[in-house]
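Laboratory data are not the source of any read-out in this text; all were calculated from the coordinates shown. A quick note: this is a predicted structure, and the numbers were derived from the prediction, not measured. Cβ atoms are built from the backbone, for glycine too; each structure is taken alone.
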Structure P
Amino acid sequence: MPTIFTRIIDGELPARFVWKDDRCVVFLSNRPLRPGHALVVPREEADHWIDLDASLLDHLVETAQAVGRAQMAGFKPERIGMMLAGLEVPHCHFHVVPIRGLHDLDFGNQDPNPDPQMMEDAAATLRRELRTLGYQQTSD
């Protein structure tokens with residue numbers, strides 16, 4: 001049975017994509033910790049990051065770094081946090097989050113019902129900043 005992320009990647013479930021390439025996608029978390037909270041997800045279904053091929057893992061980190069640069073430019077946070085927890089969905093993914101402090105990485109602070117306009121604005125900001133940085137993998 002496909003994971004929820006595979007169903008999102010396949011277009012069966014909605015998401016606000018900001019990046020698509022042949023190895024991974026990036027979309028906004030539907031329960032964001034902060035505006036701009038993005039998930040870097042490989043197209044390949046792998047439950048645990050230690051099972052990923054090293055070249056795919058490198059690609060995911062490079063993609064997360066690009067997204068983090070876009071978040072830094074677009075949201076002006078103190079830092080960009082990146083977390084690989086892997087407990088909530090059995091499909092490897094990185095959380096890339098604009099943060100003010102460590103408390104912004106506490107999953108107890110997720111917004112279960114984010115404002116749709118804030119989400120659209122955050123996606124547009126990330127796409128714009130990724131393009132400004134020269135990335136062609138942005139998704140509309």
Structure Q
Amino acid sequence: MSWVQIWVHVVFSTKKRIPFLKTPEIRSEVFQHIKENAKEKDIWIDCINGYSEHAHCLLLLGKEQNMSKTVQLIKGESSYWINKNGLLTRKFEWQDDYWAVSVSKSHVDQVRKYIYNQEEHHRSISFKEEVEQFMEKNGWQYIRS
């Protein structure tokens with residue numbers, strides 16, 4: 001029997017960072033759906049939250065799962081569901097890109113608090129600033145083509 005515990009913090013934004021998720025009610029409905037749908041696909045999302053133009057997920061990857069396919073399933077189905085159910089007045093899309101970093105078991109509670117505190121967090125910092133801090137912390141740079 002294989003035992004796997006790979007915690008991952010995933011962040012993805014709306015297409016062109018349009019603030020589609022601008023109300024707490026829309027965010028709640030979208031994030032609840034994402035979590036329920038993921039469970040049906042055997043994707044364990046420990047917690048999910050975000051703000052007007054992005055989402056944060058803390059998830060556990062299973063032994064048969066890979067990051068790319070997992071994020072594709074989460075984002076693709078949720079876009080389809082949002083549009084099919086007319087949640088918004090215009091077509092919804094997630095940005096193609098995402099960020100994902102591993103989380104050690106000892107930091108899981110800290111990451112959960114960070115994810116659950118997104119609304120308060122974004123009262124003092126923009127998503128653009130958050131992205132820049134995240135990239136600096138992880139040693140990433142934009143790739144210009």
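Of the structures labelled P, Q, one was used to calculate helix-only ellipticity at 222 nm (-39500 (n - 2.57) for each DSSP H run of 4 or more, over all residues; to 500), giving -10500. Name it. Walk me through the intermediate numbers first.
Values: P: -10500; Q: -13000.
Traced to structure P.
Thinking of P, Q, which structure, once Cα Rg over 2.2 N^0.38 Å is computed, gives back 1.03?
Of the structures listed, the value fits Q.
Once mean count of other Cβ atoms within 10 Å over residues 1-8 is calculated for every structure in P, Q, which label goes with the largest value? Don't skip to the end; give the middle numbers.
Working: P: 15.1; Q: 10.4.
Top value of mean count of other Cβ atoms within 10 Å over residues 1-8, among P, Q, belongs to structure P.
Quick check for you: by FRET efficiency 1/(1 + (r/R0)^6) of positions 25 and 97 (r between Cβ atoms, R0 = 25 Å, to 0.05), which of P, Q is greatest?
P
Assuming 2.4 is distance in nm of label points 7 Å out along Cα→Cβ at positions 33 and 113 as calculated from a single structure, say which of P, Q it is.
P
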